[in-house]
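Values in this text are rule-based calculations from the coordinates and carry no lab data. Note that this is a predicted model, so its numbers are computed, not measured. Cβ atoms are built from the backbone, for glycine too; each structure is taken alone.
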Structure P
């Protein structure tokens, strides 16, 4: 009987030890599991409307295993999400607002990704007679003088911020004028409204080219240095917002400035439109762009 009891005790102890070991292993394994594989990208409507993200996001997801939830809004709204910790990484094009975003400690590693340019488009009838003007400021003065319909996004986007800067350069305040209307919509939708109402608008070249076929709007002013449109990628500051998926954010930012993706950006749109919709700029200086 003593031997039997001893065997039972030993068996019980062995089972307990095994269960403990398994529990410890499970805890260890849980600690070793990768961090969340979902990331939230807040970006501009132009990267969505041009189809660029439709090409890049699947590549990123396949290579890294991350799933990207893309929220395409104006740059201002995208940065507002970053300020609240509601996004992990931003791809935006509003330099002055971006600098403020960084200065306030909301972002990390602001990196240059690419650029294209803004253009002023309008109906072929061109009631303000701005076609081929070299100065965007002069073009806006002519639009105001002619009381010609101008459709503004009015959504605090990067495009809207650029437009406000251009009106300021032209020394004109269009707010409250009957010929100046705000859509509150993204770039693609604003182009459609301008086309429907036969008005002028400021657009990024990429979105315009992507939608040109169905618009009936012409490029009337282009090439002014003031119309440069620059995109940066920024990771939201995890020190300020601990729930930010910083690993995923950094992986996406690294992906966007990598040589392979920059090469894809360089040719994106060429086969369909005869020219690229964006120009890759990783590693360059902003002051050297457009030269």
Structure Q
């Protein structure tokens, strides 16, 4: 029997920016702006929904303002618990990217995987942390320390990679070897070289590893940081590298696609990349 999945991605602009409210008010405004699209996804029968990187706030990393440490929260915490309610209400898996506070001084860029029915299955912490002009993430986040977990949800095996991670094929391969059928990449990426790479790297990961990917980006320009335009264009790509659904560059949007997980077996039976790997020849990749 075909294993058909209906999945959704939400791309969103920020309703308030620094100077227009407190950090908590900005977070709450962003959550409230998401709720209608989360409800829409549930009513459309979406089975797996993924939100954008640190979905309940702005991308504050262009600056180095320690005040934003206060935006971090525990897991489970208020935001995740609220998303659990919608997972229960609609029997829907939800991937919830948040700023995580494990304990004082231990802050992570994290995505929580909530199963249909509301149970927290686990979390992924962003492993690759950029630190360059406009993206001062090491000021805010410790590198992930949970590896590349894959979560058996009610509807399929889900992996997560976050934004800058997508530039590194090693973790994408690890997710495939760990059994991922769908990998979601919640992101915050602006126009420039990144926009060209946006539709190059992730289809390549999908082909090299024989899985589906859901790739999410923000939209709009966020003040006062103004590092450029978040260009949206969230999309789904299949194991053949074909983009099967794509969102706009500018609009708040719920993107929904249906696909058959049986394609994974079909593709891997044709392209035997996992069979033909030569891990015994790759030592130098981790020695350098």
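Annotations
- With helix-only ellipticity at 222 nm (-39500 (n - 2.57) for each DSSP H run of 4 or more, over all residues; to 500) derived as -13500, matching label from P, Q: P
- For mean count of other Cβ atoms within 10 Å over residues 39-46, the highest value in the series P, Q is held by structure P.
- If relative contact order in percent (Cα under 8 Å, 6 or more apart) is computed and equals 20, the structure in P, Q: Q
- Ranked by Cα Rg over 2.2 N^0.38 Å, for residues 167-270 alone, structures P, Q are led by P, which has the greatest value.
- Structure with the greatest value (metric distance in nm of label points 7 Å out along Cα→Cβ at positions 95 and 239, set P, Q): P
- The maximum of Cα Rg over 2.2 N^0.38 Å, for residues 79-214 alone over structures P, Q, that is, the highest value, falls on P.
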